[in-house]
Every structure is written in C-alpha cells, then in structure tokens.
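The structures considered in this document are given below.
Only the coordinates and a few stated rules stand behind these numbers; no lab work does. All figures in this text were calculated on a predicted structure; none of them were measured in a lab. Cβ atoms are built from the backbone, for glycine too; each structure is taken alone.
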Structure I
C-alpha cells in the first residue's frame, strides 16, 4: 500500500524530498554507492522547478527515499541523514506525512480559505474543509492547534 501512496503522491505533483536544493543540509548522498541507472533519482532539482512551498525538509515524507534505495553494494548507505536519529525515519511507506498533506492542500486547495485567517498555532494551517478551524500536526489538537 505504501509504495502505491508514494506513486500516487508523485502523480499529484509531490517531488522526492531528497531532491530539494537544500537537501545537503539534511542528508548526504553517497554517490559511490548509487547504481549508475539510479543516479538521476539522487540529483537535486532546481528551485525553479521544485517549489518547496516554504515547507520544511521532511524526513517522514512518503516521498523520501530510504537509506538503501538505489544501492549498488550490499549494506552500503546511499542516503545518510545529518542527524542520525532520523536515519530510520526516511523511506517510510506507511502513509502521507503532515507536510505531504500540507503540500497537496497548497497545490490543490490554496484559494479555498481566502478571506479566512484562523490564527493556527504549532505549525497548523487553515483546514480547507472548514476554514474556521486548523489542520494540526500530530500531538496537537483544538480548533487552532493550541492544545497538546
């Protein structure tokens, strides 16, 4: 199911997170371990074509490769996170992350809440299904994401 979510998200316009222009601040690509026919999947994409929409780098994105994707030698990382505690987070295929959903909402529902400005807290944003309320990150609740 997870790989299907990844492919559908890509068809809806989401890019691979590790191809952002700022990716070197978050991951190291070990090009020597990447198969030759996979090299393009590890290149950066110009900000002119890949609009991050102001969203932060997301290790939990369904659009992030794992540390072993595209590998050539066995047990060799192709991708290593700058902060090692995020190494097991990358490459998850359990579903869309908060930032994945936010990116899709920005792409397809950007003008739905024009004229509404709920004061969302803790990284929340106006819910396109009810513009008076906010969509909250995991761990936050309330109409404005004000509650833990």
Structure II
C-alpha cells in the first residue's frame, strides 16, 4: 500500500512540476496536447497505446491549477457537457481523435494542425525531437511551426 501511495504522489508531483514550469515559461494562451485519460466508453479506439497514455495521464488533475494553461482535451473535461450540452460533440470528437494517435510524431502533427503549442508525452523515445523540458516520466515537446 505504501509503495502504491508513493507512486501516486510521484505521478502527481510530475504534473505539478510540469504545471509550474508551464506557468513560468510559456505564454498565457499556450495550449497543451496532453494524454487524454482513461479510454472507457470509446470502444474500438482503446488499445495498448491508449493504456500507455492512460498511465501518463495519472496525476494530471493538478496541471490546470499549477499551470493556468489550457489543455486541448481530456476525458474528465467531458463533465462540462452537463452545463453546456452543445460541447459534447467537440469534446467527443477531440477525445476520439487524440486516442487514435499512434505515437509522438502523430501527436505533434495533430497539434500543429490544430494550432497547439506543446505536446506532453512519455520521455522514452529512440527517435524524434529532443524535449523542451522533462519532469520525471513526462516530457514537453515544442510543436513545429507554432
């Protein structure tokens, strides 16, 4: 139990450090493509790569508080449809699109098409761009052309 508790705290701490860095080092209007969260409810979109992204998402709940920055989409943001039902299709479409992205290169291309500034992904990469910043298991990548 203690080991799991430390793991949860460490994952939250990664997101807190990333959020504090984002607040100090990125423009206020910067938008982040983050791992979207648990893939429940998306049927065939869920896969092993979704499971990897789900693990990266753990601890994300503190990001907005510390960063004062927007993320493009996350599963918990779907709760907003209770107050703004018209948002459902925007949220669902974005979530399904992001869940379907295969790797960092896909996520960077997607972020560029949508005018996002940064992609948060895992740090273990054999190829690809160097991260702008690293926080434990999380790396921040600049989106080319933004």
Structure III
C-alpha cells in the first residue's frame, strides 16, 4: 500500500465521531504488512482472526463445491481434505475446478477421484512448491 493511501485511510479513520453509528470493517491476507499507525488504539479496536478450516470443515467445503458437479459416488472427500492441510476454501474450490477440467479434457461426463487427486497435486502441492508466502506465515 502506498504511503499516500495509508495516510488517507488514517485521516478518514480519525475523522469519525467516536459516538457515531459508523462501523468500519477491514480485511487483509497480510496482517504483517500493516502500518503500525493504522493499528494504534482508537483506530482499529478489534481484531478478529479467521483461521484455516479444520479437517471436517475442509471435507464439507469439498462437498459444497462439488454439489453441482457430476462426480462418481466413491469419491472420498475426507481423503481429499486430508491431502489439503493448510488450505483455504478458495484453494479447495480451485481443486474442484481443476478436477472438473481433467474430466473435460478426458471427454468424460463424470469426475473421478483420480481427477481430484491429480488436481490436488497440481493446485495444492504445486502451489506449496512455488508459493511466495513464507513458511512462517502458514498456519497449522
């Protein structure tokens, strides 16, 4: 974020009446890059962290994103979720999309578990291999 942008955000936050009925919500994927001036008391009073989904949640996310896909009945979503530790819902959605693309490329109407496994290797494992996110920032 540029210093001009940061200065404008700080000025806008300081301009709110403390007893006004205005709530400001901010979100970031990189909290380590926030300017300390933005974080001082009185500007941002609450910090709510949304952690990564656990195994059960990842399994449910797979089921949600495949609800409209024509998948074989024997796809083991819990296995797929286990293969995707430290993955976000967006990561899992990308896996599902890529699995569908594997089926399309093979001219099949159903998505197989192998399609999902290949997609995990491409999207998740490949992402970890080439990710610019430092390892210390990956939550367990």
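Suppose distance in nm of label points 7 Å out along Cα→Cβ at positions 92 and 116 works out to 2.1; of I, II, III, which structure was it derived from?
Traced to structure II.
Any idea which of I, II, III comes out highest on mean projected area of the Cα convex hull in nm²?
III
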